[in-house]
Structure I
Amino acid sequence: MRTGIGYDVHRLVAGRKLVLGGTEIPYKNGLLGHSDADVLVHAVCDALLGAAGLGDIGLHFPDIDPKYKDISSLTLLTQTGDMVRGKGFSIRNIDAIIFAEAPKIGPYRKSMQQNLAVAVNIDPACVNVKATTTEGLGIIGKGEGIAAMCVVLVE
């Protein structure tokens with residue numbers, strides 16, 4: 001058994017869709033990035049890659065490569081899951097947390113969990129997504145960005 005930890009943060013900007021866990025959330029701003037900037041999925045990718053000893057998301061999906069421009073991060077997660085299984089590991093658990101002052105994540109949690117599970121071909125009961133605020137502190141607390149952290153277990 002091995003564990004991995006992933007973390008990602010992106011700035012909120014006008015004119016972009018907000019996508020978290022592969023779910024589009026109605027909100028005034030979206031996350032800035034080369035792909036769809038889904039911080040939750042990026043954190044899951046990094047956690048899985050770390051657990052399998054495969055580096056990080058930037059190594060496999062560099063933000064300077066035009067083929068990843070505006071790509072769905074769920075596509076990257078599916079490819080990450082394939083890489084992890086290719087190293088002989090099975091994904092046992094995904095536990096993630098989103099750090100955001102707004103919008104409320106609760107109404108979208110089940111959709112996110114389902115999307116993550118489907119992308120890596122595991123039971124949705126093995127995926128947990130939580131959310132918290134930073135009580136107004138830092139760039140997240142000021143509403144300037146959203147972050148996510150994830151821990152995974154592979155066997």
Structure II
Amino acid sequence: MSTLLDKSESINIGITDEQRSEIAEALGHLLADSYMLYLKTHNYHWNVTGMNFQSLHAMFEEQYTGLAQAIDDIAEQIRSLGHFAPGSFKEYSKMTTITEEEGLPDDRTMVKKLQEANEAVIRTARKALPACEEAGDEATLDLVTERIRTHSKVAWMLRSHLQ
């Protein structure tokens with residue numbers, strides 16, 4: 001996934017090289033899931049139809065806008081740990097747990113698929129927690145915790161929309 005920066009660049013932030021590498025790897029997976037969720041959400045925003053068009057169009061826009069900032073934050077955190085962030089669809093497709101589908105589902109199915117994708121991002125984010133805690137990396141821990149909180153709220157809202 002990510003490669004360590006040139007060894008001549010010394011990084012002394014109280015976290016070992018191995019810990020930084022493990023955390024960067026976990027963040028890379030979170031970045032891949034977040035980017036693929038962004039893409040799915042944006043696609044649905046553009047293409048939603050039906051009686052709930054207006055509310056879903058607006059809700060999806062709010063969600064992908066938030067994801068765009070989160071993607072940047074995650075990638076910059078990987079960089080701050082001394083690693084390069086993955087940045088291609090080829091890399092993301094190997095790392096993501098978010099599934100793509102052919103064609104466009106109906107509006108209700110879009111909501112369900114986004115709920116499931118947000119829950120997948122939560123699971124991926126949770127996998128990063130132990131490495132952050134073990135290393136005492138509060139900055140990354142805070143970022144990951146916020147992603148869990150945000151995606152939990154979005155998943156709840158999407159589930160509520162289906163009831």
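I, II: which one has FRET efficiency 1/(1 + (r/R0)^6) of positions 121 and 145 (r between Cβ atoms, R0 = 30 Å, to 0.05), as calculated, at 1.00?
Attributed to the structure labelled II.
Please compute distance in nm of label points 7 Å out along Cα→Cβ at positions 41 and 97 for structures I, II and give me the label with the greatest value.
Going through I, II one by one, distance in nm of label points 7 Å out along Cα→Cβ at positions 41 and 97 is largest in I.
One of I, II was used to calculate helix-only ellipticity at 222 nm (-39500 (n - 2.57) for each DSSP H run of 4 or more, over all residues; to 500), giving -26000; which?
II
Quick note: the coordinates plus some simple rules give every number you see, no bench work behind them. Since this is a predicted model, take the numbers as computed values, not measurements. Cβ atoms are built from the backbone, for glycine too; each structure is taken alone.
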